[in-house]
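Got some structures for you, see below.
Rule-based calculations on the coordinates, nothing more; no lab input. Everything numeric here is computed off the predicted structure, so don't read it as measured data. Cβ atoms are built from the backbone, for glycine too; each structure is taken alone.
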Structure P
Amino acid sequence: MTKKQKICSRLWNGMMIRHDGHVYPCCGLGDRPQVAIGNIGTDPINNIINGEKITAMRKASLESTLACYDNCDQVKYFEVYVEPNPEKLVVEIENYKDLMIEYGEKCNVDCIMCWQDRDNPIHLRYEDLAKKLPVESWGKINIFGGEVFVIKDAVKHMFDLLNSGKKNLTITTNGLALRSDRMAREIVEKGAELIISINAATEETHNYVMQPKEPFFYILMEILKKLQNLKKELNRLDFRVVGQFTTVPESLWEIPMFIRNFKAMGFDIGNVTFDHRYFPHGFENFDLLPDSISWNGEKMAELKRQVTKAYTDIETPEDLNLTAQEFLLETKSP
């Protein structure tokens, strides 16, 4: 999809379900019940996917007047299943291909950049999900929390998705629950991808950013080894283990270390992003950083030098997703 195409295919085949049950066509609309297209806990599924709100959005999309399109990051950065020349305003649930589920906010860590309430008891009920959502039609499914593995209804539904035979499930987690050999084996055998939020390259920073009750950085290193061994044992070399490094000011200088070491840690893919409370959205200008962060031209130049050195030294830079690399990598003069 490009900016020239005014039709957003997510309106025909994408669904984001928040922990309170509200359903949105995508995560780009945020968490605002007033723009939700329905609620999985209270509304029939057909009312959600073919109700007044979503059909009005589809009509606006077909007329190239969709209000949210021009400022949408989703269509620029994320894969979508294109609906070729959509004409109808109503669809069947089987037409849907892209599912995102935020089961709840409950979590067993307390990351400093997280806006969620880790003690929030509200979560999606297994009965609502199992009754209203098919498991077979989706091309890809992404589930997250909170922490999926501390929400019982989430774990139960996760196994339904794993047992569909589609191998299309991505799970975002802090990784601690994968100490369970059974859990790790089931996911590697039947899933598609694990995104593990590590957010640091050292134990000290991991403890600071994640705020766990007990440190588990080195436990996580052993878990990553286990996952790589399971991939070989189960002949699932296509299964991906992604290391998610969400940068905060205190971890900024560990970016080069993570770039150098993410493969050795046990990740197939490294993903470096930034907490936009501290870094400007889109990362357009380092000068926009808040005064609370000590920053100057020399520090910026040194960080760029270290990031560039690490990036050029790794054997597979294509396995690293580095947000705003045009600002973090040195450019050679022509």
Structure Q
Amino acid sequence: MKVKKISLLLAAVCVAVGLMAEAKNYPVLNQFPDEPFYLQNVHSGMVLTLKDGNLVVNNNWKRSEQKWQVPGMLSDGRVFVKLAGSKSVIAVKHGLGNLKKGDQATVKETSPELVSFLMLDDTTFFIKVSDNMVLDEQGAEKKKTVFTKVIWYPFTGKKNQQWRIILEKDNSVYNYRQYAAQKKRNAVEKAMQDVPFSITEAMQMEMKMEKYMKFATGSKFSSENGNNFLSGYINDQEESKRYTLVHNIVKYASENKDNSFREGVYADLTRVKLESKNFVVNALKGKLRENIQKAYNRETHGPAKSNLKQVMDKFN
């Protein structure tokens, strides 16, 4: 009987240790909404609320004491979580060095704590303040009532320690992967609209050329590249510069999301004369070809890939 009890105890300890270890292995959320949000507990469905200087959960009444935001992030993903529109930040009441299991979470304007959002999945997070303490809706997974305390408690992985970000603007659940992808698309679209110079101007300066090749649209390039300006400009350069220009244009253009742009640029590059007998230039060609090969391997648009193959073959 004693052996059985000891075995059960050991099993319980192993499970606890396993859960503790898991807390350190979750990836850290590294992108947050720009706008204010609510923090909804997965177990109760209620949101994190400031009441009398401490944190509790309550029904979402969309009040100021329930709205949070992240103003910035350290390189390791740790953040300050501020009460939106205030200087108050989620904190440990008596400081991290004095934190005890079960201490109620609070907010401070000075000396607050950095926290990490550990990703259970794209929409669900644990909010960790130290190696083994996370934000916890008190009472494990028992039925909750409004104003249940929110405490700092060792990681268990249970639903009362899981939180979702609810966007204030439309009350939708924040999905990290979808939000990050949309933000990237928006940035690309904005950049594409913000190429205020022509291909003629772009070729006069490396920085402009990079921006043009990465973000201009196919229709813009087509309208500005009359009489094959791009290949004509490159052919007017001295031999070694021609190779470098073609290489750099491919490097930048390969990041452009517009299939028609890549197709058009690569098609014009097939008109560039690259037939060097110079030993130094030939030595350079091999390295440049390796990089163009990488762009070729990534290319998924058939016509652009075919044109790029012709360009790459000029580096043989």
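For which of P, Q does helix-only ellipticity at 222 nm (-39500 (n - 2.57) for each DSSP H run of 4 or more, over all residues; to 500), calculated from the coordinates, equal -9000? Please list the in-between numbers first.
On the way: P: -9000; Q: -13000.
Attributed to the structure labelled P.
17.1 is what came out when mean count of other Cβ atoms within 10 Å over residues 44-51 was calculated for one structure; which of P, Q is it? Intermediate results must be reported in sequence, preceding the final value.
Values: P: 17.1; Q: 20.8.
Of the structures listed, the value fits P.
Figure out for me which of the structures P, Q the number 2.6 belongs to, where distance in nm of label points 7 Å out along Cα→Cβ at positions 28 and 156 was derived from the coordinates.
Among P, Q, the structure yielding 2.6 for distance in nm of label points 7 Å out along Cα→Cβ at positions 28 and 156 is Q.
Of the structures labelled P, Q, one was used to calculate Rg and Dmax of the Cα atoms in Å, giving 20.7, 61. Name it. Don't jump to the answer; show the numbers that get you there.
Values: P: 20.7, 61; Q: 28.3, 92.
The read-out comes from structure P.
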